Structure formats: structure tokens, C-alpha cells
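Visitor: Structures follow.
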Structure 1
Amino acid sequence: MCADTTTHPRTLLDFAGASLKPGRLREAALVLIDYQLEYTVGALALPDAAAALEEAGRLLEAGRAHGATIFHIVHHGRPGGRLFDPEGPYAAVADPVRPKDGEAVIFKPLPNAFEKTGLHQQIELAGRKELIIAGFMTHMCVSATARAALDLGYRSTVVGRACATRDLPDPLGGVVSADALHRASLAGLGDRFAIIAPDTAALLKED
């Protein structure tokens, strides 16, 4: 008897028979996107930034302990501009995910962390084909990077609780809440572009 896909929806990854297990930290490049003060105390402060940063701290600690190759992605806007001014106070990376000496820091000008950066080349040099991605904002730079990663041949895992976003105006009327947008963004990625791990603990079960 066939399953009712109306009441039991399936992802395209599931239809294809792909493995739905999260990536392993010891085999992956850990890509941490835009954990910057602009999203905590700046003009784009996110309602769930504190909780996401706490989870990101756990993720980074686990990545370091398990031998992941770590990349910190930092967004830079136009000098003197309203958002992500590289010369202003809000471009800095927030605690507890500040880079340590020896960890790669890559500056990007666009939502996709691969575009106009050396990220792809550096991951290739590290010999990693698995990505574990987390950061701000779920619907924007996390989504753009995970989608581009598929085109470049990577298998990606996105850590949901280490991501966050903000309310947006609904073009059909009203407001799309940050939580609804976050969940919908993860669902869209999980259909084809990435495995969605709820948290760091889910990754550690695989390592």
C-alpha cells in the first residue's frame, strides 16, 4: 500500500534514496557564517541570536575537538555604509565563536560565501567534500551558501539551532515571523540541498 504523501510528506532526498545522516565533524569543513555583532547588538539584531550563538559555541568547540577544518565567514559591506561597515564596531565576530589563531577567516561581499572569495579553493586544498554549515541568517547567507555548495559538488549538513533569522514583511500581507521563516528556510534546504541536524548533539552521534 502506497504512503499518502499528503499526510506523510517526503523530501526529494528521501525519494532519491540518499543518506539522511548528518555529516561527521572529523571528515568535514565547518563553515560558520556571519556570527557578527551586527546581528546581536546592531541594526539587524535577531530575536534568537543569543540562543543560536550558544549552540554555535558548542558546535565550534566540537569541531575543534573532532578535527574539523574550520572556516569563519565574515560579511563586509561598504566602508562607511549603514550595515556591516568593515571599519565600524559591528563587523566583529561575536563571542563565543571568535576565531582562534590558525583558523581561516574569509571575508565575503555577497550572501553566498563562495562568491568572490577563496572558500571553495581552500576547502579543496583541505581535501574535504562534506560541509557542516551554520550561521546568520537562515534564509539569506546560510541558504545561499548551502545551495551553492550543491552546485560545487559538496554534501552539506546545516545545524538548525545554530542558525537564526528575523521577521520579514509578507508580500501577500502581514508579517512572516522569524521562527516561521527559520523553519521554512530549513525545510526548503532539507528538501534537496542539505541534511538538517537539529543541534550539535545530533552530529556527535555520528562522530
Structure 2
Amino acid sequence: MKIDRKEHWENIYKKKDLREASWYQATPATSMNFFKQFNIPLTAKIIDVGGGDSLLVDHLLALGYQDLTVLDISETAIAIAQQRLGAKAAKVKWVVADAATFEPTEAYDFWHDRATFHFLTEEVEISHYLQTAHQHIKEGGILVIGTFSDKGPRVCSGFEIKQYSEARMTERLRKLFKKIKCLTVDHFTPSGVPQNFLFCSFKKLSVA
């Protein structure tokens, strides 16, 4: 029986404290470094796909970013983030949607996804996600995707995931995006377990 993805994530966020979650990062250093590397302007339109209750949005607001969108499948996750931010939450656009079927209403300069893409295991979902990202990233815009590497976990939060190597990620995106750089990094869960991630940055290609 196929798991209802939305219901599953709602239950996880209702039961698990952020600081106990395997994905918890007090400071999302790897993600933040991409903003520095590409010198992303404070006025850039930014989306964090699968941002949930991640603290990335807190750090971006503290730096002065003005046009932030956070997307997550879980209303509970977004409510947690909004409560944490208090009045600052009004500065963020919040979208409840499944990344596999998301249909944006605007275009972005910077599309960030840490650990959502690898949950898409069916070709129709992967293709839709990449086509959507390409269509809704501005010319010259940047896409950053972080997934479990081929040395990382095969299962996360009750779901089988799709692992990626640099070669596999590059090949999967090559018709729509030009690779800029990939790196692997170990993320340590709150219990101290290492998870090997692959982070790749891409630039949008013009497709005839």
C-alpha cells in the first residue's frame, strides 16, 4: 500500500521536535555558502523547496533578504516555522504544496532544495519537478539541490529515496541546467549519525 506522502509528513511534524529531527541544522552552513558564492542580491526572489521548519529562512531574514518563499507539503511544518519567527513570518511567502506537483505563480532568481528532490523516485515526478524548476527560474538563475549521495542513506523518514552521484545528478539535469559545482558533505544528525550529502549548483540553460 502506497504511503500518503502529505499525511505521513504531517504526522512526523506533529510528533517530532525540530531539534530531534534527523535533518536539523542550527546553522545551515552549506546552503548559506551558496548565497555567498554566487553573491545573491538581497532583493533576489528566492524559494526554499521543502523548507518546512528549517532555520534557513531565519538566517536569510537576518541577512536582510527581502523576497523569500518557503514551500512544504506539511501545513504543520510551516505553522511551526511561522510561530518561531513571530512577526517576521509576515515577511515570507508560505506555500503548502507537494514539490512533485508544485505549480509556481512567479519566477525565481535562486531555487534551493535541501533533501526534497531525493524523495522523488518516480520518473513522472522527477521530470515534472525539473521542468517546473526550469520554467520558473529566471534567465541566468541558480538552482541548488542537496540530496543523499551514493554513500548516504537509502531510506529517510519511512521513505525509500533516490541516491545521486555527481555524474548521475549532472546527467539527469544536463538538458535543462549547466552544472557549476558539486560537493559532498557529511551532515550529522542530532544523535551523531553521519549522513553523506551531495550538493550541486546549476545555472539555467536556454532551451529551444
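Please treat every number below as a calculation from the coordinates, not as lab data. Remember, predicted model here, so these are calculated numbers, not experimental data. Cβ atoms are built from the backbone, for glycine too; each structure is taken alone.
Visitor: Between structures 1, 2, where is distance in nm of label points 7 Å out along Cα→Cβ at positions 43 and 179 highest?
Guide: Ranking 1, 2 on distance in nm of label points 7 Å out along Cα→Cβ at positions 43 and 179, first place is 2.
Visitor: If Rg and Dmax of the Cα atoms in Å is calculated from each of 1, 2, which structure is the one that comes out at 16.8, 62?
Guide: 1
Visitor: While we're here: Taking mean count of other Cβ atoms within 10 Å over residues 35-42 for each of 1, 2, which is largest? Walk me through the numbers on the way to the answer.
Guide: On the way: 1: 20.9; 2: 14.0.
Looking at the calculated values, the largest one is 1.
Visitor: Work out the source of 1.08 here, i.e. which of 1, 2 gives that when Cα Rg over 2.2 N^0.38 Å, for residues 107-186 alone is computed. Present the calculation step by step, with values, prior to reporting the outcome.
Guide: On the way: 1: 1.21; 2: 1.08.
Considering all the candidates, the number was obtained from 2.
Visitor: Compute relative contact order in percent (Cα under 8 Å, 6 or more apart) for each of 1, 2 and report the one that scores greatest.
Guide: Largest value of relative contact order in percent (Cα under 8 Å, 6 or more apart): 1.
Visitor: Just checking, which of 1, 2 has the largest value of mean count of other Cβ atoms within 10 Å over residues 83-90?
Guide: 1
Visitor: Have a look at 1, 2 and say which one yields 15.1 for mean count of other Cβ atoms within 10 Å over residues 59-66, as calculated.
Guide: Answer by label: 2.
Visitor: Once distance in nm of label points 7 Å out along Cα→Cβ at positions 115 and 147 is calculated for every structure in 1, 2, which label goes with the largest value?
Guide: Working: 1: 1.0; 2: 1.6.
Greatest value across 1, 2: structure 2.
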